[in-house]
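Below are structures written as structure tokens.
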Structure I
């Protein structure tokens, strides 16, 4: 279960790292999935979800996580934009990574570190 203070930070445009429990045979391990939150649906009710999109091996992958899932170990919010103009960021699917950063006004961790070293 995700704590309430983290749940408030999970909003469209935020970069998050989701740690989920995966069962393989008899063993259980933690798997992480890091990406951009495209949408939050149904508030904080029982069926609430959030959609995370990432590029894995050159292919766009989206995962939909139930907010109240026991499979989610924790969620780290890496960064969050100040303001996003849309509640659902589905248009990001057709944009490149660079265009996405420009539209959302969020510098990636690597680009932010490069800017600091250049200054």
Structure II
């Protein structure tokens, strides 16, 4: 597979910026920690709703944080020359997968096994 490194870097850096922006919009930093001044409401009657909303935000933040970690790892792999190589088996990740998800760190087979 021939990878256009410059294009991959551009796409990854754009994705990184987008994820960081989304985290900030949710009141989180890049590490997934919510700002201490974030207000979910304080009314006793709304305690369940506040807890539910906070749990939902934390779940979204966690997902975005994992995606950001993958993007950062992909950029590191670009820098060290191992971009497009599966972290698990060491084989080349398919071109279709890299095009669809440029921050893929594993081939489809290894990712499927890990998810099962």
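Just so you know, all these numbers are worked out from the coordinates, no wet-lab data involved. These numbers come from a predicted model, not from an experiment. Cβ atoms are built from the backbone, for glycine too; each structure is taken alone.
A value of 18.4, 56 was computed for Rg and Dmax of the Cα atoms in Å, for residues 30-93 alone; which of I, II is the source structure? Could you put the intermediate results ahead of the total?
Details: I: 12.3, 34; II: 18.4, 56.
Corresponding structure: II.
From I, II, which structure was distance in nm of label points 7 Å out along Cα→Cβ at positions 22 and 54 = 2.4 calculated on? All intermediate terms of the calculation are to be shown ahead of the outcome.
Numbers: I: 1.0; II: 2.4.
Here the read-out was taken from II.
Work out distance in nm of label points 7 Å out along Cα→Cβ at positions 46 and 70 for each of structures I, II, then name the structure with the largest result. Please list the in-between numbers first.
Values: I: 1.6; II: 3.4.
Of structures I, II, the maximum of distance in nm of label points 7 Å out along Cα→Cβ at positions 46 and 70 occurs in II.
Of structures I, II, which gives -20000 when helix-only ellipticity at 222 nm (-39500 (n - 2.57) for each DSSP H run of 4 or more, over all residues; to 500) is computed from the coordinates?
On the way: I: -5500; II: -20000.
Computed on structure II.
For volume of the Cα convex hull per residue in Å³, which of the structures I, II scores highest? Could the numbers behind the result be given before it?
On the way: I: 134; II: 111.
Max of volume of the Cα convex hull per residue in Å³: I.
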